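Please treat every number below as a calculation from the coordinates, not as lab data. All values reported here derive from a predicted model rather than from experimental measurement. Cβ atoms are built from the backbone, for glycine too; each structure is taken alone.
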Structure I
Amino acid sequence: MRVLVATGLRREARLLAGPGVQVVAGGGDAARLETALDELAGQGARGLISLGIAGALAPGLHPGDWLVAEAILDGAETLLADPPWTARLAARLSARRAVFLGSGTMVAEAAEKAALHLRTGAAAVDMESHVAARVARRHGLPLAAARVISDAAERSLPPAARVGMRPDGRMDLFAVLRALAARPGQLPALVRTGWEAERAFRALLRGHRVLGFGLGAPDLGELPLDMP
């Protein structure tokens, strides 16, 4: 049985593809991602993991740092990750354990990141983990989430970086260029953002190789016998 992987970008999906896994790129469209994961989970899976890049909310995190979720915040709900899977991921990735915040929109401003960290205690934010958590709970699947920091908490993403994702997870280069042409002064910040993202993608690839086949998912014998 395969492991289902929820991520955001097509580039992440390409890095994470391999035997024993099926990757779905959400592209920032939570409803479409949830529908796709629901359909695949209904066909059978060993577990569901949210894997990819994330924005830091807590200070002291840097691009390329790995975090593994002990819990995922979805609005007012706190959804817990599978403890054995979480432990394996944290050990193999030498990652800090933390709380993740799921968001339906990109969190781009440093002030907003600081406010969310203060209000929720979450260390990182992404747009897929809460969706994966809902689907895993609905289908009685083990859940995990592991993310690489792409932008630090004190960084505000430049406007051009905020428009670069298509709904299917591909990059929208023309939208980035249009935003850059409208505000050329953001070029240094955009270059820095791109460099930090590359550092995160390299860490993601290394982590995927470390995790290997099945991404550390529970054995079939560990799967729950009954759905909640």
Structure II
Amino acid sequence: MIRVLLVEDDLRLASALREVLTGRMQFAVKHVTTGRAAVSAEPADVVLLDLGLPDMAGLDVLKQLRGRYEFAGAGIIVLTARGQTKDRIAGLRTGADDYVVKPVSVAELTARIEAVARRASQPPSSAVSVGAIGIDLASRQVTLDNELIELTAKEFDLLVALAQQPGRTVARHHLMMQVWRSSWPSNERALEVHVSSLRAKLGDPGLITTVRGIGYRLVRP
């Protein structure tokens, strides 16, 4: 059963959503109306987060949820009336897995919940490879052209985060969450230092490219 945390201060909308999600879809739904209640709630598989909350900015709630270890791997769907492109970009860069603008059909919303929950619950494979780079997740060893290279724990975690999405830009906040379990700005400099060190150890600075203003990408061979 998918556990859903519904963060919505519109009681009529929340009641209607909860009725459908618990009835027809048989999800386990916990409803809260404030940001403070959301960041202290029990862990869930998927969070439906309204940005217009009475006590906290929605993006601050999103940051704090991502900063909690129990919510770091949860699927978070922003459900809001704010549909401008800049709002969508801000939500996704802050850590949302999906961004849905109200009004939305129940059928579409439940499909998105299931898709996000499915991605969040997929167990990691025991090995990842990108070109000449081989990563053994169980032993935490990395080979380059079949030769073992020594990485620190943070460098290893950073490489895994990039290698799990080869060829795609991975946002800085996502990398910080996966490696440091926090997206606080103080970790940005540490991220830059570790990227530089990882590039040097891989022997080819071009393997990890910087996407200005967004994050980094591990280049596919």
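From I, II, which structure was mean count of other Cβ atoms within 10 Å over residues 59-66 = 20.9 calculated on?
Numbers: I: 18.0; II: 20.9.
Of the structures listed, the value fits II.
For Rg/Rh (Cα atoms, Kirkwood Rh), which of I, II scores largest? Once Rg/Rh (Cα atoms, Kirkwood Rh) is tallied for I, II, the winner is II.
Rank structures I, II by relative contact order in percent (Cα under 8 Å, 6 or more apart) and report only the one at the top, that is, the highest. If you can, show how the numbers build up before the last one.
Values: I: 29; II: 14.
Once relative contact order in percent (Cα under 8 Å, 6 or more apart) is tallied for I, II, the winner is I.
Tell me which of I, II gives 1.00 when you compute FRET efficiency 1/(1 + (r/R0)^6) of positions 27 and 163 (r between Cβ atoms, R0 = 25 Å, to 0.05).
Comparing all candidates, it corresponds to I.
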